[in-house]
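Here, each number is a calculation from the coordinates, and none is a lab measurement. Small disclaimer: the values here were computed from a predicted structure and weren't measured. Cβ atoms are built from the backbone, for glycine too; each structure is taken alone.
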Structure I
């Protein structure tokens with residue numbers, strides 16, 4: 001369960017969407033190299049979370065690590081920023097996922113010769129904002145249902161939504177590796193799926209693409225690591241947030257967090273490498289046409305579908321309807337399955353700060369029937385609906401505010417300070433450190449220090465790529481709001497006779 005939840009939280013838009021868009025977003029970047037480089041900090045972050053969670057298995061994970069070992073204010077602000085950042089990422093994922101389900105149905109309809117299904121799939125793929133919001137909220141409600149029930153039903157649900165996209169990803173990799181890029185054969189395969197003449201239409205519209213898009217640029221790749229690859233790897237720490245609910249945490253957290261990171265990395269690198277091996281420069285040409293409004297408006301044959309990895313991988317199914325549907329639905333499932341895992345993680349953070357009396361105490365209530373924090377779940381669901389609206393095109397130019405709640409920027413704060421918490425563990429809680437001590441060499445402390453340094457470096461790089469407004473401004477406002485809430489609840493608790501220093505020095509019961 002820990003392994004599946006970690007992988008579900010990772011394998012999503014970062015690979016199925018951003019991988020094929022990366023060369024356009026960061027001109028000259030190499031997606032494969034970005035995922036390889038991104039694995040280095042992600043691995044040390046994962047080690048830090050695995051050791052911290054296995055030695056201190058508590059609901060809330062890094063909130064507990066950071067608030068008890070580094071500083072209560074930092075722990076609170078980082079946690080607050082993370083679950084508000086999650087509102088945006090859930091919204092972005094579900095809004096994007098509506099289009100991916102549309103793509104899957106479109107391909108199924110074409111293979112079956114069902115015009116109604118083709119029409120419905122096309123409508124979802126290029127839907128108006130209201131339909132996107134409605135569809136995303138329906139997907140969110142299904143997550144809410146299973147998350148609230150918990151138990152064996154949730155475990156079975158998690159297994160299904162983990163297995164299907166994993167199989168689809170493996171099939172996509174094998175098909176792409178078996179079809180190295182050849183303009184003539186790719187032209188025929190593309191036209192067979194998307195309409196006769198659609199390949200040449202895109203190539204002709206992209207003929208004036210600036211040279212910097214195809215010129216290798218290592219600096220652009222490093223920016224892609226910070227803005228895309230580390231976003232894709234985010235999620236490895238999922239089991240740490242609900243580690244108090246895991247049996248044999250010392251064993252299962254290492255398998256779930258570290259194993260999940262390494263398996264996901266193999267899938268990321270393989271999918272990115274195989275996709276560009278099979279699609280060549282055409283993937284970038286499609287990106288350029290789609291994301292240039294004047295060129296996208298000129299598309300007459302090709303449906304105006306946002307570039308995602310499945311739309312390129314299905315070319316090689318050679319008319320096998322079920323295989324094409326499996327690959328397309330793998331992408332749709334991957335964007336969907338992030339959300340049950342991510343929201344379970346965030347609800348435990350909400351529960352933890354409410355348990356400390358630094359949030360409305362109602363959010364620490366646990367259902368006697370389902371044994372889940374139903375109020376914390378409801379809180380995150382309402383926030384996710386806000387994220388869906390903010391992420392949809394319905395707000396027009398105001399949609400850019402969504403970028404202000406920058407998820408990766410917030411996640412890196414948690415990774416950085418968790419590394420520092422591991423460094424401080426032997427000094428602040430020596431008895432707990434003994435449970436993960438590896439011998440004469442303080443290997444956990446060394447790994448924590450590396451995680452702290454790499455987290456700080458990529459946090460700065462991430463911040464340097466964000467515009468002052470709205471991204472950095474909105475992110476700063478959120479962190480300041482978190483600080484204000486901490487001050488308010490500190491004052492409130494002191495009036496109630498709660499000793500804040502003692503509270504924040506003790507490990508909460510589980």
Structure II
């Protein structure tokens with residue numbers, strides 16, 4: 001028979017058991033509170049919390065997830081994630097049913113994944129999932145706890161950026177304007193270092209060798225077919241086409257401005273016209289526009305160079321300008337001799353008369369070739385015109401400074417001598433007469449023509465007080481020479 005336990009010992013054991021029971025009750029209460037708080041946290045967290053079994057069926061979806069997808073937990077429990085919150089296929093064509101199958105078979109390989117999901121109303125959304133496999137005692141998959149974050153906005157922004165880039169590339173390649181794209185980040189970094197060491201951008205820009213080395217830091221990233229066509233290159237000569245254009249940039253003085261713009265760290269658009277030689281040796285006039293586009297952290301990541309062939313336009317402009325200049329020339333010059341015409345003569349004489357009213361003077365010489373009709377009869381009208389041209393050259397070569405000659409009519413010429421009195425004018429007229437008399441004309445045509453001319457001199461204001469009267473006085477002096485033997489210089493009779 002076992003000895004009886006003393007009452008004191010029994011009381012002590014009972015106290016110990018009551019104390020342990022109290023600790024256990026507190027632990028259970030604390031655990032219940034923790035579980036409740038965790039459930040509330042999971043339920044109210046601003047992320048999707050999904051539990052799903054090895055067959056892909058929903059075990060749990062927190063309230064945030066229910067609100068997000070538009071389902072109640074009762075509607076989803078026991079249903080496959082595929083066909084409810086996961087569509088069979090993405091809009092990209094990816095098989096999402098197969099993806100979910102792979103996640104369940106190889107959960108360790110899909111600790112994170114991003115895929116398209118679907119709300120109850122059919123709206124497609126993108127979720128980035130973090131997956132944690134839960135294993136049982138034997139190491140088999142019991143469930144997967146997945147936490148998801150809505151990344152639809154970012155994904156759509158990325159897709160929009162990709163679409164924008166795709167459209168840009170299509171436009172870049174298909175546009176008829178020659179385009180060259182370059183990365184100037186290395187140039188920006190190099191210039192920043194030089195400036196930090198006290199260097200001057202202008203010194204580099206004005207040094208052709210230093211400028212060439214800097215521009216060589218711009219890395220060509222792309223070009224289009226129009227550029228290859230512009231420089232008349234074959235498809236396998238694309239890099240040569242780029243080189244030709246790069247050289248044209250430097251020659252066209254766009255290089256220094258590009259350098260300054262990159263160094264300044266500003267968005268800049270530069271326009272220049274220059275010329276280049278194609279790979280077939282043809283010269284092209286081109287209009288270039290360089291747009292410098294800033295990248296991140298104040299570095300320049302892109303330079304876009306647009307080049308338009310303006311050769312035809314420049315040729316048309318030059319032809320128009322030449323025509324305008326020719327028109328202006330012919331407006332006051334004789335088309336046969338290149339001397340001034342009578343329109344210019346009368347305007348110039350009026351100005352000279354007006355300017356000489358305060359006491360100045362000037363003279364005119366009226367001249368006519370002697371027996372020129374005999375030259376035309378013997379050598380023909382064409383050679384007669386050539387003689388007139390050669391005589392005009394003789395007169396022009398004999399003129400003093402500020403004097404000018406006029407093709408008056410047929411074989412008649414007028415020379416105007418600003419500032420010349422009668423004696424000085426007669427001396428000049430005599431020089432002209434002598435040179436004409438000692439020149440052989442039509443020698444280039446293998447013929448020999450000798451000429452003489454008669455000249456009359458009149459001076460303002462001695463012989464007339466107006467332009468018309470002065471010309472008439474010189475003409476009368478010329479007529480008097482013709483009457484008395486030709487090949488001489490006559491003076492107008494003063495008064």
For which of the structures I, II does the calculation of distance in nm of label points 7 Å out along Cα→Cβ at positions 77 and 477 return 13.1? II
Given a value of -15500 for helix-only ellipticity at 222 nm (-39500 (n - 2.57) for each DSSP H run of 4 or more, over all residues; to 500), calculated from one of I, II, which structure does it belong to? II
Taking FRET efficiency 1/(1 + (r/R0)^6) of positions 93 and 429 (r between Cβ atoms, R0 = 35 Å, to 0.05) as the criterion, which structure among I, II has the greatest value? I
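Suppose you compute relative contact order in percent (Cα under 8 Å, 6 or more apart) for every structure in I, II: which one lands on 34? Write down the numbers at each step before the final one.
Details: I: 34; II: 8.
Only one of I, II returns 34 for relative contact order in percent (Cα under 8 Å, 6 or more apart), namely I.
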For the read-out mean count of other Cβ atoms within 10 Å over residues 69-76, a value of 21.0 was computed from one structure; give its label from I, II. I
Consider the structures I, II: one of them gives 189, 47, 43 for Cα extents along the principal axes in Å as calculated from the coordinates. Say which. II
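Out of I, II, choose the structure whose coordinates give distance in nm of label points 7 Å out along Cα→Cβ at positions 53 and 421 equal to 13.4 when calculated. Don't jump to the answer; show the numbers that get you there.
Working: I: 1.1; II: 13.4.
Computing distance in nm of label points 7 Å out along Cα→Cβ at positions 53 and 421 on every structure in I, II gives 13.4 only for II.
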